[in-house]
Structure P
Amino acid sequence: MVNDFQKEYPGVRFNVFDGDGDALRRQIDEGRLDLACLIEPVEAAKYNYVVLPIKEQWSLLMRSDDSLAQRTAISKNDLYKLPLILPHRNIVRDEVSDILKLDQTKLNWMVTNNLPSNTIELIRSGNYYAIGIKGIKALSADPKITFIPFTPKKETGHLLIWRKNNMLAPGRRALPPVRDRTD
């Protein structure tokens, strides 16, 4: 989206910030960010938003040489036995648990994270497994790290949000997803 937009509007610059959904929404609320791309689930009712045509599959991140890496899917019973790194946000843990029918009290969670890229070194150690979206793998070009999807399959979408009743600058209003929503 950024690349295509800058081809059409070469004078527009973007500032890109990493953060979890809570931190990015807080920055939107405080007026420090105009737009944020968030991974569902997210509480978006108080924002204008568009659903982006991006889907991510929930999976288990592990070392490629782990015995589970040979599997085609990970079940909830597999998760109960593993030292896990879980998403920090309750809303995300709850949604994944609902889909997989997990009893969170039986999970052996050792670490939570707000940005999955922060835990790659823990995964490399071979002592932890992380629940996350497959797109995290793109952050680590390490061939020793792999994702195995969950069964049942769980996908999540992305939202582009901005404050309601907030007049966006012309450059921001010209972003295709925003323009299509506000025209």
Structure Q
Amino acid sequence: MGYIESGSHNFAILKEEILSRSNSKVWESAVGEWDLDHIFTIERNEEGGGVIGHGYGVCLCSHQPIVEHCVLKNQANGNEAIVGNVCVKRFMGIDYSLLFDGVSRIRKDIKKAANSALIQFVHARGEITDWELGFLSDTKSKRMLSAKQRAARQRINRKILVYLDDCAIDAQKKSRD
């Protein structure tokens, strides 16, 4: 899988934690048991200080703080693992940064268009309807929207953010149990 250690990201710890939550105890096959279930973010204020939003900011590899959380679900046994976006990229070989870019974009300005990655992600999870998928896809490149279109975009963007905030709250509750 070609994981490269850097900084405080510790592959040995990540591997041990993932294997302990997997049916397989062989890394190469254990990796295949995991899929992305949902994401959430925590934001830091402008000075890099206090946390704005939800989350607790610790990756399974022990790196902290993390801002971009990926909640992985083991398809073989239902276990979950919260891993930072950097480790998911290295661990699964999949880059979810476009999802987080989309979240950041609409969180900063609710009037902005979500990107295709985020639109497809929330639709695949049943969080937006087929009509909302079509609307967001058709209008994502448009700068000039009618008042009705702007209102629809903002309503759908709020719906997406509520879903992501709910994911963060659920993850926090599970971590305390």
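Where a number appears in this text, it was derived from the coordinates with a stated rule and is not lab data. None of these values were measured; they are calculated from a predicted model. Cβ atoms are built from the backbone, for glycine too; each structure is taken alone.
Structures P, Q were shown, and relative contact order in percent (Cα under 8 Å, 6 or more apart) at 19 was computed from Q. Of structures P, Q, which gives 17.6 when mean count of other Cβ atoms within 10 Å over residues 70-77 is computed from the coordinates? Considering all the candidates, the number was obtained from Q. Hey, distance in nm of label points 7 Å out along Cα→Cβ at positions 38 and 126 derived from one of P, Q reads 1.2; which structure? Source structure for this number: Q. Identify the structure, out of P, Q, from whose coordinates mean count of other Cβ atoms within 10 Å over residues 14-21 was calculated to give 17.5. Working through the options, I get structure Q. Given a value of 0.10 for FRET efficiency 1/(1 + (r/R0)^6) of positions 78 and 166 (r between Cβ atoms, R0 = 30 Å, to 0.05), calculated from one of P, Q, which structure does it belong to? Going through each structure in turn, the value belongs to P. Kindly point out which one of P, Q the value -14500 was derived from, the read-out being helix-only ellipticity at 222 nm (-39500 (n - 2.57) for each DSSP H run of 4 or more, over all residues; to 500). Only structure Q yields this read-out.
Of structures P, Q, the largest value of FRET efficiency 1/(1 + (r/R0)^6) of positions 86 and 158 (r between Cβ atoms, R0 = 35 Å, to 0.05) belongs to P.
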